[in-house]
Structure 1
Amino acid sequence: MSIFSDLRTNKVHLQPNTDYSEKMKKTIFITGASTGLGKATALLFAKKGWQVIATMRNPSAGAELESHENIHVLALDVTNPEQIAAVAKEAVGRFEIIDVVFNNAGYGLAGPLEGIEDEQLVRQLDTNLLGVLRITKAFLEHFRENKKGLFITTTSIGGHVTLPFNSVYHATKFALEGWSESMWFELKPFGIGIKTVAPGGITTDFAGRSLDKGLHPAYQEKLSTFIDILSSPERRKNYSTADHIAEVVYEAATDGKDQLRYIAGADAQNAFALRKQLSDEDYLKYADKRFFGE
């Protein structure tokens, strides 16, 4: 591959780009690309002829992606500011123009707040929220100097609608939606766009691989009831595939619309519409009855 990483030093090495045809291709920079939505998005954009910089904490997980001539795998931990700065600098140096930055790295943290350790709390905020801000900041100067560029961030329907026992996760996703809306004003004068893609359930291993948990005996009965409902086959059959959500990301990247939010997946769209219809009080009563029969 033309790009490789030195995991011992956290340095990234990229060969200079001398291929004119490659320079003419558009380029997307993706975080959290090892599995699920990130991987599906990398493959889709590569299939569409884009140059894809697919980043992940452990590049060995990107073996399948590396076999594609348009995909270049890099080591990147979004909680490491020094590594972010180095990777962004080298990516710009290699490709000259980055057209889209897709902030996708993240994971879930579930459970009652009283059962969540401070280390878990900090890690969730550091990855889901601060990681996005760091990545965005690292590419701002490049976009501003070129008077173009687009940031797309995976939020979640959980940035619009809440569920029990997901308070910290919701805090990060609601924050990203508010941050993105505010950033729109900052970026507009420089010709830079910003969008969010808010999926519902995705039929990947996110819940198992990318889910951290907090437990506390005082909440266990209700938590067990909630988990049973959430993991039921009836609910999961409404989830979208990662490929379907990747198509929404591609739409957001290429439709030329000044549209801030893309609600992705039928379950997310239904939940979003319902939440818009109900007052805060009515939604809380509805959700409480749905999950706990109260």
Structure 2
Amino acid sequence: MLEKLEKVRSLSAAEMGFASPANSEAEADALNSSVTGPELDESDEKYLLTEALLADGFAGVVFSGPPGTGKSRYAREIARLFVEDDEARVFYVQFHPGYQYEDFMESFVPTSSGGFAPKDKVFLQACRRASEVDGPVVLVIDELSRTDVVRVFGEALTYLEKSKRGLSFQLASGRTTSIPNNLIMLATMNPWDRGVEEMDLALERRFARISIEPDPQALEIILSRSALTEERRLRVMRFFQTLYRHVNPLCRIGHAYFLTAQNDDSLKRLWDNQLSFHFERILKRSPEELERIRNGWQAIMAE
């Protein structure tokens, strides 16, 4: 290893034709917490599934879903549960199209003597921490599909596999390191990003995937906390249902988009200043479909 360096409305999601809503007060409270609450607990089904997948031997777990579904929150909260709230054992990074090996693994920095020396970046920092402690250390990668993972991970990609943990390998700098068995990797991705196909080829054997979909129950809770009238909330749910079942997966926006819709004015701003641009971009070659979605939104706002 490297040297140490409010009242809920009566209309339910089930009545809207979605999956059955929470059927007990405890389940409702858990779902309520999942929308805006600060913490998950160890009974959460996605936490339990993540734990089981890691026990099965996967090198990491990717939470996959469209924007606004809570992927990043799940990754961070599940990381917190693994380390029992010890934030010193959680490392965070967000990928972007310009992200490089030198941002993730190691880079060379100037020294006081006028030369250059290798410096550990977040992946090696997480490996080093994992080598120093007995419990799990978690590296959370947001937007995994936004960059070329083969380029960013370099030679470490092979050694992510559980069967190769602890084996030494050489870095680009010539130094050697290894990946401890107690390093857990959690990541998020949008399945419709451009880089997903290439990422799939690199990670399909190493990482398991959990789908995080738009959640009508979560939207119902979000709307119940707003000052929107019951009729307006009903219209929003209908609009969401249309998107939820849309043939174009890019139209299936997440429930979290509606967190800002606290009243009629903010609901209008949500469309004017965010959603309209989203649909114009993804439906620029489908003007008739764009017009149908615009009309659907206008039906929400009609008096």
Structure 3
Amino acid sequence: MRTRGLAAVTAGWLALSAGAAAVAETHIYVADHETRKVIKIKEDGTLLWDATNNNGHDVQLLPDGHLLIINGRTVQEIAPDKSVVWEVGKPVVDVAESAQRLPNGNTVIADNGRHRVIEINPKQEIVWEYDVANTNKRPTPTMRQVRRLPNGNTLICASTEDKVLEVSPDKKVVWSYALPFPYLATRLDNGHTIISSGAGYGSEAGYYLVEVDSKGEQVWKYGGKDSPAEQHLNWPSGFVRKANGNTLISIAQDGVLREVSPDKKTVRTVRSPAMKHPCTLVVVDE
């Protein structure tokens, strides 16, 4: 079994007929805001599995086959049979927005209720905390996705601050990139960072994905007001850069996923009756 960006996943998610040859098939896990589900679909949109997530915006596939999801305001780890095996909410977390399980068993959480990022251990004790500034003086400051990097730093989409922050373990901002309402930022192996932006706060033509180098120089962009109409993005949220260089993008307001090549050609559009407002996603070959 081969995964993209994840450790090998247990076979519990895929039942194979006895004696049948195991052929890898691409599956996509999606956190869907509108349907209040986390779903597992094929590339043709066929629904394979779902579970309640109550407007959650994030999903992570764990090495043991469990999923880490946002369910309402809490973070849950759920098994393939949909049972909840771990959960954290108040008083540790007020309003969970995103969550990431680390190799050491700790969990990094974006807590919008207190506009902070925390790392907790399996006993739900806070071992690291970073308060995100509200310099724009928003009445309800908001983050979107937060990701811990292999170097120990943390990428934070400080959305109402209109920037992405890279924060070191000693709480220093070591890198930042300004753009309107960032939703998700991921660091590639080559040191580049891809970010989805909600430029214009509702203007479809303004939304885009951008890839920048360590100096903040743009090396690739998809969407935006200066792009052809067929490249416009109606609120890009989650995305995955695939091994072949293509990028699979969640287009939240259109309820579809769009895969695009490095030269910005549409490779496929994934639609499913089970998908209405896709947010973050995981792509895996099982």
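What follows draws every value from the coordinates through simple rules; no lab data is involved. Given the structure is predicted, the values throughout are model-derived calculations rather than measurements. Cβ atoms are built from the backbone, for glycine too; each structure is taken alone.
Between structures 1, 2, 3, the greatest calculated value of mean count of other Cβ atoms within 10 Å over residues 93-100 is seen in 3. Source structure of the calculated read-out (helix-only ellipticity at 222 nm (-39500 (n - 2.57) for each DSSP H run of 4 or more, over all residues; to 500), -14000) within 1, 2, 3: 1. From 1, 2, 3, which structure was Cα extents along the principal axes in Å, for residues 85-164 alone = 40, 29, 26 calculated on? Derived from the structure labelled 2. From which structure (1, 2, 3) was Rg and Dmax of the Cα atoms in Å calculated, if the value obtained is 22.2, 72? Checking each candidate, the match is 2.
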